[in-house]
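Visitor: Structures given as structure tokens follow.
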Structure P
Amino acid sequence: MALHLIKLCVGIDSLDQLQGLYTMRIKARLARGARPNPCHVTRMTPRRAAEVLDGGSLYWVIKRVVQARQRIEALEEVIGDDGVRRCRLVLGLDLIPTEPQPRRPFQGWRYLTAADAPADLTKTGGGAELPGELRAHLREIGAW
């Protein structure tokens, strides 16, 4: 059974902003001849890597709300210029909107079980076609 990771998306204000950033980075990687997959480097390597790689995703918390996920394609060890060993999360190309789920701030990443993970908006039919600003406003007024 898949095990997911959840992480704060620091410096990003909306799902649309994150999508724009990824689109720009993917184009730059392709222009350099590198693999297009977005990556995120984190200090700690998941000890339950086999479960994470068995269909797990990285769920992004944007402005205290889980708003999207990306499939985790691979976990790679990297050593920084400072000699510290880190983990590169190689992510899928698709940024999949999820049902909004409030979250308190936390540091680093956490495991997220499939039972606790929010459903994809595309599967629930609930608002994937709505602009990000409208989804955020509906959340703020308690309509979602």
Structure Q
Amino acid sequence: MFKSIIDVSSRDTDSLGHVNNTSLPLWFETSRNELYRIFNPSMELKPETWNLIMVHTEFDYLDQIYYGYEVEIRTYIEEIGNTSFTVYQEAWQKGKLRGTGRAILVDFNFNNQKKVPIPEDIRKELEKHLYRKQEVL
């Protein structure tokens, strides 16, 4: 699992005083950076080198998130396929699970515009971060 801490900003809130629903997807995206480094250590966003494309995201808002308290984002690998993998993420604030999300990413060759098999060395690195329910109890 990867962990990152979000320092909730006033810009993340809405007129109702809680974090806006658009903030969670942005926090989850930022918190996937360490995962992206497994595929792209240089983090260069160029078609010649970048090899991940997102094909699906979903989010569940379980409870309100508030300004003034940090949010911990936990990032796991939920499933690894031949060319794709599913990322599962959780947002925790004050010891309570506030939101979850999933993203499906594909190992993709932008030059050829085709998905490619995940290399074995990367697959092994992803397996180190597989989601195990007991980790979050």
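Visitor: Hey, distance in nm of label points 7 Å out along Cα→Cβ at positions 45 and 69 derived from one of P, Q reads 2.5; which structure?
Guide: The read-out comes from structure P.
Visitor: Another one. Name the one structure among P, Q that Rg and Dmax of the Cα atoms in Å, for residues 13-84 alone of 15.2, 44 was derived from. Display every interim value, and only then the final one.
Guide: On the way: P: 14.0, 35; Q: 15.2, 44.
So the calculation was done on Q.
Visitor: I would also like to ask the following. Match the computed value 9.4 of mean projected area of the Cα convex hull in nm² to one of the structures P, Q, and report its label. Working shown, then result.
Guide: Details: P: 9.4; Q: 8.8.
It must be structure P, since only it matches.
Visitor: Separate question: Compute distance in nm of label points 7 Å out along Cα→Cβ at positions 21 and 37 for each of P, Q and report the one that scores greatest.
Guide: Values: P: 2.0; Q: 3.3.
Top value of distance in nm of label points 7 Å out along Cα→Cβ at positions 21 and 37, among P, Q, belongs to structure Q.
Visitor: One of P, Q was used to calculate FRET efficiency 1/(1 + (r/R0)^6) of positions 93 and 109 (r between Cβ atoms, R0 = 30 Å, to 0.05), giving 0.15; which?
Guide: Q
Visitor: Which structure, out of P, Q, was helix-only ellipticity at 222 nm (-39500 (n - 2.57) for each DSSP H run of 4 or more, over all residues; to 500) derived from, given a value of -7000?
Guide: Checking each candidate, the match is P.
Any read-out appearing in this document is the output of simple, stated calculations on the displayed coordinates, not a laboratory observation. The structure presented is a predicted model; accordingly, all values stated were derived computationally and were not measured. Cβ atoms are built from the backbone, for glycine too; each structure is taken alone.
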